[in-house]
Structure P
């Protein structure tokens, strides 16, 4: 255990909430089982079955609680919904499932993320930073250096690639191009917060250094373009997958970035694959480090 505010919330505060709202303990047990499956792959089937059992029990109780969300239970409901999203990651990549799109229809993980947003919309967007979760806001609102400097990540020459793709989208004349532009510009902010701008520096909102802030603000129209295998939308998502790769030290994130990039590459034709060459090279270098 570490003393960071984030770990305190997960290890202590959510566990304490679980004594009042047992579905949280079910999700914690299920998540722990998935971690054991990760550590002991030879027992994966057993631990996945255990996780499914706890997850199913927790989901039923969470669904019932959602009917009566109020100021008393909103933190527990929010924590439970986040655990449901975590469990998708923790189970590991599945063939045809890529977080924001899938081969069989709308991606489960994105639907769950929309559920989290709906809960915040009903109970208040400040839930993650109040009550038992107040320590999550302990960090400064502003950042004065990119993530790569703070964590010693290898530098990344990304700006020209983003600009060329942006220019290409504008010149292509797609009537729905604005959704790709919005997604790319939003990701641009995250990349700058992670690897720095033209001069390699970053000074701005600390929340931009959270990789998942990009997925949180995505519009449904862009996700529909992913589901329809629109090439430019897929390329932008591949760029996000590389950003996600900066979190591969977290056990339940590992394997996802490579899975997403490979899935996207297989869907692109030869004329669009060159847009991924720099990201493939950067991802390989990231893996080597």
Structure Q
């Protein structure tokens, strides 16, 4: 759910994590129709990813049709010129529409046969999906979901991180690096950017033992909990020990988020696990 929320936040979707949870639970919510539909579509698309062949163009199009249902006039590969504009000027013009199917096919063939580790190949696939811009809209969402799934399938350690979350935290640099690569026609800076984000997050996670991660996330559950509630479930009495050895490292590496991150010392502060 956090991955979905982060990916859509990058696209300027204003719905909160709590509102998206209500949508998934089938509750009535207030919000712009398109943003609610984006959330419903994204959840449905992510639910299908376990059964997807990441080297299949057909499956790629299937996920796009779910992700962008009702949000674009026509699903599938674009049939027109697209690019990135800055005011009246084009900063980037994507390849001609007639070349898109073959380019995506070649990219997936390359991924199927590459010997690169997933942290490299995932970033390369992500970058070239943005460069090809295969759809009228939704290219960022599709690049991120494919990248995240490539990582997730390669190692259980990547279950603890989310490409969408990492990029949402570094949006300005994300777009800056993409532009740099497009200007220079070299994806190396983007690969390095992604690897640095992943390395930082994994290093933070490594500071927490498996036992502590399991105990903390089990105590928090799927909603927000106060420090006192979490400590009680964990059987801890020292707030200093709890914050120093459990909560602070978990927040720093992205496993846990605060309800009010701008005021970490707020006495009403609550915490939520990003693993649910």
Handout entry: Among P, Q, structure where FRET efficiency 1/(1 + (r/R0)^6) of positions 74 and 250 (r between Cβ atoms, R0 = 35 Å, to 0.05) as derived comes to 0.85
Key = P
Exercise for the section: Supply the structure label, taken from P, Q, corresponding to distance in nm of label points 7 Å out along Cα→Cβ at positions 66 and 170 with the calculated value 2.9. Expected result: Q
Practice task
Output the label of whichever structure in P, Q has the greatest value of FRET efficiency 1/(1 + (r/R0)^6) of positions 26 and 58 (r between Cβ atoms, R0 = 25 Å, to 0.05).
Solution key: P
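Computed from the coordinates by the stated procedures, all read-outs in this text should not be read as laboratory data. All figures in this text were calculated on a predicted structure; none of them were measured in a lab. Cβ atoms are built from the backbone, for glycine too; each structure is taken alone.
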